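Heads up, there are several structures right after this.
Please treat every number below as a calculation from the coordinates, not as lab data. All values derive from a computational prediction rather than experimental measurement. Cβ atoms are built from the backbone, for glycine too; each structure is taken alone.
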Structure 1
Amino acid sequence: MVHEIEQVGKELARNGTLRVGLNLANFLLINPGTPIGVHEGIVPDLAQELARELNVALKFVPFSSPGPLGDAVDQDVWDLAFLADEPARAQTISFSPAYLEIQASYLVPDASPFAEVSDVDQPGVQIAAMEGGAYTLFLKRNLKHAKLVLAPTIDESFKVFAEQGLQALSGLRPRLLTDQTKLHGSRILPGYFTSVQQAVATSHKNVAAAAFLSDFVKRAQVSGMIQAAIDRHAVVGVNVAPVKR
């Protein structure tokens, strides 16, 4: 086991520092409103535990959105990242089993004829979405008729939806609940079109590290560490993912 940890350390912290990529757009996992350079939340808590187990220093590498974070896997700017598991990303990234699940749905005007998420995929329908989001990547693969109107950030996708009068806004349900309060006469469709699987990511070249991260996630699920972090930060709308056997 000591030998394995040493190899993981060589892969993830060559200079004695674990560089962890953060997606600041996910306000559920990284608390918004903290001072610049200070990161708190479920993900920072898990990152700190990983650094403790490896006995190395910790450095956060923040990104404004998930797309650039995932794209930077081969740029040697982060050693591991907390990112949604997506087939498009798995071509260059090794993912642990999911540690959290977050449902994605649609916000629509109150007068919308749509009653459930499956109604939205129709010809002529335009859906606002954040470029690079896991739920957006899912929609890109699965929509047959509706078209996506992409925006660089979550806030911009809401602005596009509201100002351009689009038929739907896609997003994670907890964020849609916030957006609903900002747009009178809107409602969230029941159900979900996908459940985003949040995982720990590293480069394909880090073979020992990938196995270690998968084991870490399973231990964190079984021990209650993840649920404790959810409770500590009072995050609503996320669930601990089922343990993958």
Structure 2
Amino acid sequence: MSVSRPVLCLAVAALAVASCGSDDEPIATATFTSPEANAQVAGSVELKMAAEGITIEEAGEARDGAGHFHVIADAGCVSTGDGIGKDTDHVHFGKGQTTGLIYLEPGSHDLCLQVGDGTHRALDITDRRTVEVGITDKDGFCDVVKEIDDLFEEIDSSSDEFEVKQIGYESIRRLGVQMAAGLDVVDADSRADVEATAAFVDAMTSAFVDASDIGEAEKALVPVFETMEGGLPGGKWILDNCGVDINEGEE
């Protein structure tokens, strides 16, 4: 069977168009727009995220072409198809958020931004970023103290389940570690008192984080609160320099 030259040329042209069309398929991408690479951060790390070629929506049902963001600290991105865990180092943005926070101890940290489907299964849509966390000046120290104070109030007044509050208390504990590591910005004559305050933050939050339930946490807190009778010793320096009254309500 012979094929006329015009028909053959049309067939070749059609194949070329189809091939070009497949090359033009949009590739889904995810991008950290904040923090900047190697940013120096005191306190929580502010996250801003963007995506192209995929719809960012609330978690729930797994749908083609849709998902939501997750940020994973110091564990690398999750293998495609595996479930993404949820804890202080695996932050879910299951309401479709494109902004949020992650709390880290002082030091260098590798962050993975990864889109997961509606059931939190990892997709091969990722970005990476490295940040340096730690207090470098008095302003940064005061920012951390204020975050600790605000987070305590937020968590203590919430109606969340104990397991959810534990993640929040672990976030505060990490801010407390930043505080303890940044004591060199505190005036020398007040440093020991502020160090005692940082130790209290660590002991209090660890009692919550390490407990199996609220009852166990309350028992562990009894000796911790006995150490703060009369108020936290670093309270005056923090109030004078940061404007945060950590002893509010204390006699």
Structure 3
Amino acid sequence: MPPKPDRNGARASRHGVARVISKLGMASRSLAAKWVHEGRVRVNGRSVRDPDFPVSQGQDRISVDERDIAAAARVVLMLNKPRGLVTTCEDEQGRATVYQCLANAPLPWLAAVGRLDKASEGLLLFTNDSTWAARITNPATGPDKTYHVQIDRVPDEALLTKLVSGAPVDGDWLRFKSVRCMRSGHKNAWLEVILDEGRNRQIRRVLEAYDVSVLRLVRVAIGSLTLGELQKGHWRLLSQLEIGSL
């Protein structure tokens, strides 16, 4: 089926209905696909059962449970993620997820912007705007991210230099943009680490390459947005000024 022309005569792009429902901020893509399979979704009044049924956002009328849907207003919030939660909507192993912190809140469906692993804590963003989220997570366009990391030793300057230079890890060359020792005791220290990209478990993997263990890892800032006094497990909406600054 060829794409429908828009008002200017150009061919509008078409995507699967489950993907479009997700991009409109109504649900995750997997949940939207579940709705389609259950027969709860109609396109231009016609029931569809294929999550990949092609539709044109803004042209085709999509309804869920006989209620027309449209793009939700953009929502961005920050959460102070506690340690022990996984950054996913549904976990196959039944582990507690970050969405438990958002339960019962009067919010549209939101996706996490990037991830923090189960053992990590701190600043985590959520939004229903997938285009904005892609810009934030793209190393070329997104802001730097700042972490406070407790390690199992007191580092010397040689180690700090090596962490910035990086190390080969599983076929990748991973590094820190910058690192400094904030404070130290007899057996451990706190580092401030800044990353300009976000590889999976990047900080832990770089440190492990130099036989350094992480005792605690907290993301404290994304660009100019800081964790501040937000309590662990709590969230707040970002202002338009804060969203724009990112």
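Which structure, out of 1, 2, 3, was Cα extents along the principal axes in Å calculated from, if the result is 61, 37, 34?
Computed on structure 1.
If you rank structures 1, 2, 3 by FRET efficiency 1/(1 + (r/R0)^6) of positions 81 and 209 (r between Cβ atoms, R0 = 30 Å, to 0.05), which sits at the top with the largest value? Mind dumping the intermediate values first?
Numbers: 1: 1.00; 2: 0.45; 3: 0.75.
The structure with the largest value is 1.
Of the structures labelled 1, 2, 3, which one yields -0.53, -0.73 when log10 I(q)/I(0) by the Debye sum over Cα atoms at q = 0.15, 0.18 Å⁻¹, for residues 145-224 alone is computed from its coordinates?
Matching structure: 2.
Can you rank 1, 2, 3 by distance in nm of label points 7 Å out along Cα→Cβ at positions 169 and 193 and just name the one with the largest value?
Numbers: 1: 1.5; 2: 2.8; 3: 0.6.
When distance in nm of label points 7 Å out along Cα→Cβ at positions 169 and 193 is calculated for 1, 2, 3, structure 2 comes out on top.
With helix-only ellipticity at 222 nm (-39500 (n - 2.57) for each DSSP H run of 4 or more, over all residues; to 500) derived from the coordinates and found to be -13000, which of 1, 2, 3 does the value describe? Working shown, then result.
Details: 1: -10500; 2: -13000; 3: -5000.
Matching structure: 2.
Out of 1, 2, 3, which structure matches 16, 14, 9 when semi-axes √(5λ) of the Cα gyration tensor in Å, for residues 121-176 alone is calculated?
Numbers: 1: 16, 14, 9; 2: 24, 22, 8; 3: 29, 16, 10.
Of the options listed, only 1 reproduces it.
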